Structure I
Amino acid sequence: MKVAILDDYQNMALELADWSGVRRYAEITVYNDHVADPSTVVERLRPFNVVCAMRERTPLPSDILQQLPNLRLIASTGPRNASIDSQAATDLGIAVTATGYDSTPTIEFTWSMILASMRGIDREAASLRAGGWQTGLGSNLRGKSLAIVGLGNIGREVARIGLAFGMKVIAWSQNLTEEKASAAGATLVDKQTLFREADVITIHLVLSGRTRGLVGAPEFALMKPSAKLVNTSRGPIVDEPALIEALRARRIAGAAVDVFDHEPLPSDHPFRSLENVLATPHIGYVTEDLYRTFYGDAAANITKWLEVNATSA
């Protein structure tokens with residue numbers, strides 16, 4: 001049996017989990033790079049019986065799965081993976097497993113982005129490294145309006161921390177109720193009010209047909225020129241071209257983004273050069289603790305599957 005571990009950017013998969021059970025039945029190949037072209041993905045994966053997929057880094061839609069006759073198990077990390085066509089996998093006889101998850105890294109990272117953006121930490125650190133000194137002024141959080149789009153497991157904790165900073169917390173999403181908002185210490189407002197009053201807007205929604213492009217040019221037009229947008233959720237929730245235009249025109253003060261329409265981010269993308277953007281390479285969930293959960297559970301899932309299926313392969 002052959003097992004492929006995909007998109008292990010930091011080369012940590014084998015170090016952070018016990019793969020001895022897998023090795024009893026299978027040969028493991030680890031890929032630290034990322035390939036995006038579908039034909040290249042198919043060529044790479046065709047020999048493998050098992051694929052371990054890190055989150056949504058390599059999409060596995062139906063047209064790719066149909067070209068992988070040897071594939072019998074996809075061991076995905078996280079509780080869900082929207083980039084895997086689960087129905088197609090079922091129809092093709094390919095099992096799909098999930099792992100445990102902890103939202104703590106993303107909650108903490110969201111506040112890293114908010115604080116870094118409001119205080120210009122990336123700008124000041126770059127100045128110091130280049131031999132310079134202070135370059136600008138930061139902004140307080142106390143008394144500012146924190147606007148949260150989505151009060152689920154992550155949004156609720158982000159709200160709680162905002163209250164600890166002395167911020168006024170307002171929230172909106174399509175199904176949010178006053179009761180749920182109040183329980184999180186937030187005030188429910190309509191979408192237009194949220195964007196109009198926000199000093200910091202942070203997005204915490206699942207990407208779906210309803211949320212794709214939810215934040216675009218009309219919303220940026222409502223925002224204060226001093227306001228900032230933070231997105232640690234999913235790139236396509238925000239209309240990326242509209243955000244770039246708003247940043248270039250200085251309609252909003254800045255953005256802190258960890259997620260993008262296309263990942264890895266193209267080398268010539270404007271987010272790599274715009275001065276009012278703090279951009280990070282989708283590291284909101286990338287911590288040793290969570291990777292141990294992801295790879296530990298994935299290895300256990302693969303081992304369990306191999307124990308039943310390896311001898312019949």
Structure II
Amino acid sequence: MRSSAWHPRQLGPRTGRTFVVTGANSGIGLEVTRDLVRRGAHVVMAVRDTARGAAVASQLDGPGTTTVLRLDLADLDQIPELTRALLTGHDEVAALVANAGIMGGPLRRSPQGHELQMATNHLGHAALIAGLWPLLEASRSRLVLVTSGEARDGHLSPATTRKELLDPDPYDGRQAYRNSKQANLLFAQELHRRSCATGSAVSAVAAHPGAAATGLLARQLQRAGRPRLAGLSRGVTCVILPSARAGARSTLRTLDPDTPSGALVGPARFGQLHGPPQLLDVYDSASDPATAARLWQLTQDALGTPLPF
């Protein structure tokens with residue numbers, strides 16, 4: 001583990017810079033957006049529910065500004081609309097924060113027929129990065145992929161098949177989540193490697209927020225048809241877990257230019273559940289270049305379009 005002290009004040013002002021944050025209307029994404037607006041940035045809030053996104057944006061305080069755009073990461077056919085809007089409306093993007101995600105629940109599929117957690121957490125973000133690549137390259141952007149400590153128990157390997165990645169059978173919702181978070185970290189590592197190998201100025205890092213009261217569990221219970229437990233979980237998690245604001249500090253540290261490309265940032269205390277953001281060793285599950293290369297190829301095949309590099 002590579003440890004060093006860091007405080008959010010080290011990030012400094014971000015006046016005039018544009019950031020794209022997926023899932024920006026709740027949890028970690030909202031807290032990252034809130035912080036950037038206070039620093040004077042313009043934040044493109046890419047969200048599924050634009051009405052809710054606009055309501056949240058209207059309550060943010062600071063000299064910065066926001067734009068709310070619709071993005072359903074689970075539906076690959078909808079992502080080009082967002083990429084076109086960003087490519088035509090912006091000359092520069094300082095960073096893309098791939099934050100949105102879903103967790104657990106019964107088996108559900110994307111419109112393209114892929115397991116929904118992998119489709120949302122990984123495939124959709126990969127498609128977004130590929131579609132925005134000309135702008136990201138020209139902007140010398142930073143790519144931030146939000147992973148989880150659950151990535152340590154992902155089962156992806158150099159032998160992973162397309163079916164195992166996108167249509168696992170038998171289905172284990174928790175393992176599918178672990179695999180999707182492993183994919184996020186693997187993808188960040190492979191983006192970093194390929195960027196270095198080609199001399200690209202794009203950097204890629206991963207953020208692990210630790211345990212935080214984000215509402216992710218409550219949404220999982222709601223989708224599983226357990227509304228009472230969902231309501232209870234909201235109250236309990238707010239009491240026993242660190243706040244979403246605390247969890248957002250890992251992502252904010254990844255936006256600091258002093259954080260090197262290829263890094264994994266997250267809390268180190270209590271099994272990496274909470275604490276100040278530190279530079280962590282990349283998990284063994286995401287350290288194998290052969291596994292990352294296999295994921296890259298399977299992702300390209302699923303998207304039907306080339307990835308960068």
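Quick note: the coordinates plus some simple rules give every number you see, no bench work behind them. All of these numbers come straight from a predicted model, not from anything done at the bench. Cβ atoms are built from the backbone, for glycine too; each structure is taken alone.
Check the numbers for relative contact order in percent (Cα under 8 Å, 6 or more apart) across I, II and tell me which is largest.
Going through I, II one by one, relative contact order in percent (Cα under 8 Å, 6 or more apart) is largest in II.
Here mean count of other Cβ atoms within 10 Å over residues 114-121 has been calculated and equals 24.1, so which of I, II was it run on?
Structure of origin is II.
One of I, II was used to calculate helix-only ellipticity at 222 nm (-39500 (n - 2.57) for each DSSP H run of 4 or more, over all residues; to 500), giving -13000; which?
Here the read-out was taken from II.
Of the structures labelled I, II, one was used to calculate mean count of other Cβ atoms within 10 Å over residues 98-105, giving 23.5. Name it.
II
Figure out for me which of the structures I, II the number -0.49, -0.61, -1.05 belongs to, where log10 I(q)/I(0) by the Debye sum over Cα atoms at q = 0.10, 0.11, 0.14 Å⁻¹ was derived from the coordinates.
Structure of origin is II.
I, II: which one has distance in nm of label points 7 Å out along Cα→Cβ at positions 250 and 266, as calculated, at 0.5?
Derived from the structure labelled II.
Computing mean count of other Cβ atoms within 10 Å over residues 106-113 for each of I, II, which one ends up highest?
I
When you work out FRET efficiency 1/(1 + (r/R0)^6) of positions 138 and 170 (r between Cβ atoms, R0 = 30 Å, to 0.05) for each of the structures I, II, which one comes out largest?
Once FRET efficiency 1/(1 + (r/R0)^6) of positions 138 and 170 (r between Cβ atoms, R0 = 30 Å, to 0.05) is tallied for I, II, the winner is I.
Looking at distance in nm of label points 7 Å out along Cα→Cβ at positions 10 and 66, point out which structure of I, II has the largest value.
Sorting by distance in nm of label points 7 Å out along Cα→Cβ at positions 10 and 66 in descending order puts I first.
With distance in nm of label points 7 Å out along Cα→Cβ at positions 18 and 274 as the yardstick, tell me which of I, II scores highest.
Largest one: structure I.
For mean count of other Cβ atoms within 10 Å over residues 34-41, find whichever of I, II sits highest and give me its label.
Structure II comes out on top.
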